[in-house]
Structure I
Amino acid sequence: MDGTEERLLGYGLAATGAAGALVWASGQLAGLAFGHTWMHVSPADVAAIMWHLPGTLSDPALAWPAQVRDALPGPVGMYASAATVVGGTASGTAAVVRYLPGRAAGHRPGRAGRG
């Protein structure tokens, strides 16, 4: 493999890991908010959840292992938890990027300055 394939493989693994972290965090938030418990799931469980999730979009809790499923809410609660996690992550990332050192106010990367 040359550098391109290795980079694409790395990006794919990073995206899969990020998606797994978001699914895990969404489920944990739903379990804490609605079931008042922390769910103990392994990385293998998270992989299984991600595998089963596309087939259970009408009720995402069904993708989770049976031993933790009772702590999870219905679809509205699961999607509200997912929206909270994704929105919080996006907002936090945007705030960090906005205030990185070395960025001038109004600067747009890739655009030459007017003058």
Structure II
Amino acid sequence: MTISCCDVREGMAAISLSGQMTIGSTDGTIQVLIEDLLRQGKRTIIFDLADVTALDSTGVGHFIASYNKITAAGGEMRIAGASGRILSTFQISKLDTVFPFYVTVGDAAAENP
């Protein structure tokens, strides 16, 4: 899994993930990044999943942990670019009713919090 991050606008950042988010392919890097972004004053964090190729319960767990951390800090988490099997995983677990989903990062960034 590859992780990159960029500022979208003031108070908003996008984390782009690519590759597999499955057991053994992820570590605590995402949580450390979330903590760092929150310390920097980023309160809206967008996860770009357009290049994620596989997602299992371990990967979903990272999003739940991120959501809990972000909302506890008074922030908002958004997900962009999820499609096909990746989106289905969120729908099956009903997390599509918890996290707001957008087609692109631009769409997610355009909506005011």
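A compact table of results
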read-out	value
Test item: P(r) over Cα pairs in 5 Å bins from 0, in percent calculated as 2, 10, 16, 18, 13, 11, 10, 8, 7, 3, 2, 1, 0, pick one of I, II	I
Read-out distance in nm of label points 7 Å out along Cα→Cβ at positions 61 and 77, computed value 0.5, structure in I, II	I
With distance in nm of label points 7 Å out along Cα→Cβ at positions 21 and 101 derived as 2.3, matching label from I, II	I
If helix-only ellipticity at 222 nm (-39500 (n - 2.57) for each DSSP H run of 4 or more, over all residues; to 500) is computed and equals -19000, the structure in I, II	I
Among I, II, which structure scores highest (criterion: mean count of other Cβ atoms within 10 Å over residues 13-20)	II
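Taken together, the values in this text are just the output of simple stated rules run on the coordinates, not laboratory data. None of these values were measured; they are calculated from a predicted model. Cβ atoms are built from the backbone, for glycine too; each structure is taken alone.
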